[in-house]
1. Rank structures 1, 2 by mean count of other Cβ atoms within 10 Å over residues 32-39 and report only the one at the top, that is, the highest.
2. I have 36, 28, 21 for Cα extents along the principal axes in Å, calculated from one of the structures 1, 2. Which structure is it?
3. Can you spot which of 1, 2 the value 35 was calculated from, given it is relative contact order in percent (Cα under 8 Å, 6 or more apart)?
4. Determine which structure produced the value 14.6 for mean count of other Cβ atoms within 10 Å over residues 48-55, calculated from the coordinates; the candidates are 1, 2.
5. One of 1, 2 was used to compute helix-only ellipticity at 222 nm (-39500 (n - 2.57) for each DSSP H run of 4 or more, over all residues; to 500), and the answer was -7000. Which one was it?
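Please treat every number below as a calculation from the coordinates, not as lab data. Model, not experiment: these values are computed from the prediction. Cβ atoms are built from the backbone, for glycine too; each structure is taken alone.
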Structure 1
Amino acid sequence: MNVIKFSHNWNQKLDHKLFTTIRRWTYQKETYYKSQVGSDYKVYLENQEYTIATLKNVEIFGYGDIPTGLLIIDTGINNLKEVHATFRKFGLTPGTRAMILTFERK
């Protein structure tokens, strides 16, 4: 089974029926994830299996084009400077592309 890893349960999103993850884009990742839509994933949190979820959707955006509300909800951080600082740690800045993966928890 496919695996997706999280270091934090930002905004307790992994406990919701539907949740997103915003990741840095590469062509290889886009090709892989788009081919896996409908597939189940073991979701790991801090290197421990947390839940099973189905990949429902893959969207590609310029990081600067992602709606502010989605960035806030995805992280649970309501200070926009802190939101951007968090995503910078993951290599996402206004000049980079991002993937938004949407999962449905089983």
Structure 2
Amino acid sequence: MATLYLGTPHSRAKNGARSFEEVLETRIGRAYALSEHEAQTLKPGDRVVVVRKDRYRSRAEGKLQKIEFTGQITENGLRRFNMYIDELTVVEYHPGPGLKHTGVRLVE
């Protein structure tokens, strides 16, 4: 079973990007860019960790309900996906692994 880490930095949220609070409220990680391998590896029930590593350190964990292609493709050719998350609960902060420039990290 895989674990998907999704970053929600406060500095980017101030400029209109998804925020930690938005993901908690909607249970949707919007428009994350994934490689083909990452998208094909993820399955319903996989663990999802939403983390904010800046001065507002926060962490929530849940289970992937589904992954949905948004129709958007980055300049690098990565497809953007919405992550629908069940049972998302705030937990004690722990940073976890470093995130890629796309704001995600898949640990298999």
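1. That would be structure 2.
2. The correct label is 1.
3. Only structure 2 yields this read-out.
4. Details: 1: 14.6; 2: 19.5.
Of the options listed, only 1 reproduces it.
5. Structure of origin is 1.
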